[in-house]
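Novice: For reference, the structures are reproduced in the following blocks.
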Structure P
């Protein structure tokens, strides 16, 4: 499981970015546009949760992360992009999930506290957000051959749509979530491969309508990258957003430069870097909002192979989270997911990764609300206050 999490971090980082050393702020930050409260509102319904990502390559670290997130979260986020595949062949044939995948689902389910509700995200795309997801292999971590019926298939191919719908039904049967994302960071498909967007939109509409009939208490929505939505893509994807039960948002404000390179508009300097997008989001849609994944790093990281410096700062992380909590209350967000709980320096050191793989692993390395020694950062009290409803 942990090896797949590592693989996910490397692959998913291709669609993120940031722009430059330590937890000390190098220059005074401009004053915030608004001054949010630091204590949770008694009337706030926003839930707060984590992706329980391990900070070390040990089973013990995974348990410690779960102990932490169980105590300081309202729900558990199950991000099935971590699996890295879809069992297309089994779904086409109406067969059982691969044994390793069924075991993985059972293990994830067993770790969810009874008091938590569950949010699950699935996607028919590969982790580049453009191609069809690979077929799950007979053993974990090894993709299998895509079924012949799906080779070269568009996202609206009837067999692909049917298989993906069946996969989601199996996921719902296991996890019984309150919220389901269909299409992780799917705005990037519209941005990078616009010719494929209409086919995905048809897939999404079919899956949404079918699940609405069979699971009327389930809320279904897509996940979009906020920075991308602020450009022309926001208009392209709006019809899909408006038909959904909620809109999931992926937002890493320090990650602006690669987004810019991919065609998204540039974000301003902090704190407008996050305040302006959150204000923009308020006016974009009346569809309920959820922050499906977010974070902010607390030290600068150089990524030499891709020529980028990620700029991070502990006080800036605290201000971002403070403003995010305020926006969540103000705009009645459904939930907020923070990625990651703890800095995963030990995990990075043990992978043996070099070059681009190392650079990509480090994108979220210092996004934890606790450092690698499990000591709280300045933002941690903001989180615990928000989650302690």
Structure Q
């Protein structure tokens, strides 16, 4: 049989030839054999995959091609389908070996989640509710009745496909897979599983990449409108927003703030057990923030700055914040979540104002409590005025 290879439209580097007699019962077309081609250095790599009747298609071929190209660039993992199949065989053999060793660790994924997932962690009620919902709706049915050692990449792909088929966002897909990854980590940490985390750093399974970076910050005029309206509706929410705008504190840090963390003598807020490294960081209070907190302390009976009861830490800011944002029209006709005004926008605004007034990225990194300056780099953008000033530099040049 002479092979006449044809390119697949819209799928770069994917080719096929058709069987002369055999047809695919699903569409009554002649069966197609797929292969992929890509360039690695000065070498062209060609890798056969399989027939459409074996389950292969253009989309799947493109995904394999992308994976092999990434592996070729990184120098890790299979670079052809033949290597991929052997890689899978090796993994399955290793998993079988580990499964024998892990027979004593026979808790199912559902049992692990129900009994241990939240046992050693202190998460917000909203987060707990969300992750329980994710597990029950998308994960429990797929892997709930098996152990971690029995999970393979097909199970993970099944969960991913189900979410995508139901048109769930890449962010939600990643969140669901993160729940499974965390389940592995818990089991490993507490000696209930000895194998590898299939969603760990060296996994060949590709979770969606999500860009959660916010690109919205408030102008001084917008911030003033927000504060003025909040001051009339909810003074506590007004205080919380003022503190966020003038300290860059996270919402969780403001809500968990205790009076013992305030150093009025030196004008500092000492934030303990911070998000990234658990260390304490100190933030200077502006005169306005110090005045707000000093006045509130006079009538407070709680150990928490914004606690309603003596030992009660608030779960969230008032819904008044969202109502005021809606009232001011800040999110009108905004579809992309990254461009919407949320409480976190206030922290982003603090950082943006700091950079525009000459604060160094290193100094801002310390104040924001980032582990790496690369995280702080996302605030190193230009305001509209600075963009216009930059443009004017290049006006009237030879063209």
Structure R
């Protein structure tokens, strides 16, 4: 029991689906609105933990749950190889109401399915390989055969769903369905492989941001700045980050925020609470995760700390700099130990300091590149 109420889980869901909240509020099926993007934490979190801690135990433990969830998605996709139906899309994107988001959700919603299938197809292969390496006395031939069958099933479905997504939502010029930032971002994050089409989509995405500024909702906000970096638009990424108008993170800071809000416009410019209803009840949380996902950009791009292998046994140290920040210092306590990075603009250039507990690849903004062992390192480059 949970606060006097029954606790419902995926096992209670008659379709094997993970609900939008955990615990779920009841034992029913999927419902009219599929809520894709929320329950997909079933694959996103175990994969994230794998990279953070270097062990696949969370993926292995979650395997049956992931399969059950993905099978529910496959049944709902049917012959389309896509799930066509109402959802909340890139929830709470600026300037769009619930009806618009529901009608234009599909490029967002189906990107999560593509990612689920990719994660599961890789995991089945990984588990089959582990079983194959066991001694004959320990090897479970039944499990091994099932992993191979699963790998075939989900790999084929991944390819079919990705191809269906690209055919339905992305035209030959790289315009993603709806021509809005969330659609571009989620397609780039989870669907489009390297190649000519990806470059076209990146170009259109950057043009959209240049024209409209920040215009993202719950799901795409996390990835907008990294994708601008990938597109070679580093200055634009910092423009978006440091923008003081609404919508924007610095707008919230200027309004006195000490935590990030559920809605970009939770407080209006005159300091009053935004009471415009998005759903039947007004919803204004002043401490909400979604737009706080920008924190990843601070660690992985401004500081430049990224794992090159799961568990941070080897890391990339590749900071992106901007003179408007002046100087930056930060650290991350990884599974492998404390990693520290700082950089500062000086009269003669930019100075970088790194402290790493593991072998690392250091890449500086001038293109210089160093492979180093555990230790402390200082570099200086000219300020262009």
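Novice: Taking mean count of other Cβ atoms within 10 Å over residues 135-142 as the criterion, which structure among P, Q, R has the greatest value?
Specialist: Sorting by mean count of other Cβ atoms within 10 Å over residues 135-142 in descending order puts Q first.
Novice: If you don't mind, another one. So mean projected area of the Cα convex hull in nm², for residues 247-318 alone, computed for just one structure, reads 4.9; which one of P, Q, R is that?
Specialist: So the calculation was done on Q.
Novice: Rg and Dmax of the Cα atoms in Å computed as 22.4, 72: which structure among P, Q, R?
Specialist: R
Novice: FRET efficiency 1/(1 + (r/R0)^6) of positions 55 and 375 (r between Cβ atoms, R0 = 25 Å, to 0.05) was computed and gave 0.05; which structure, P, Q, R, did it come from?
Specialist: Q
Each reported figure results from applying straightforward, stated rules to the coordinates on display, with no laboratory input. Not measured: the values here are computed from a predicted model. Cβ atoms are built from the backbone, for glycine too; each structure is taken alone.
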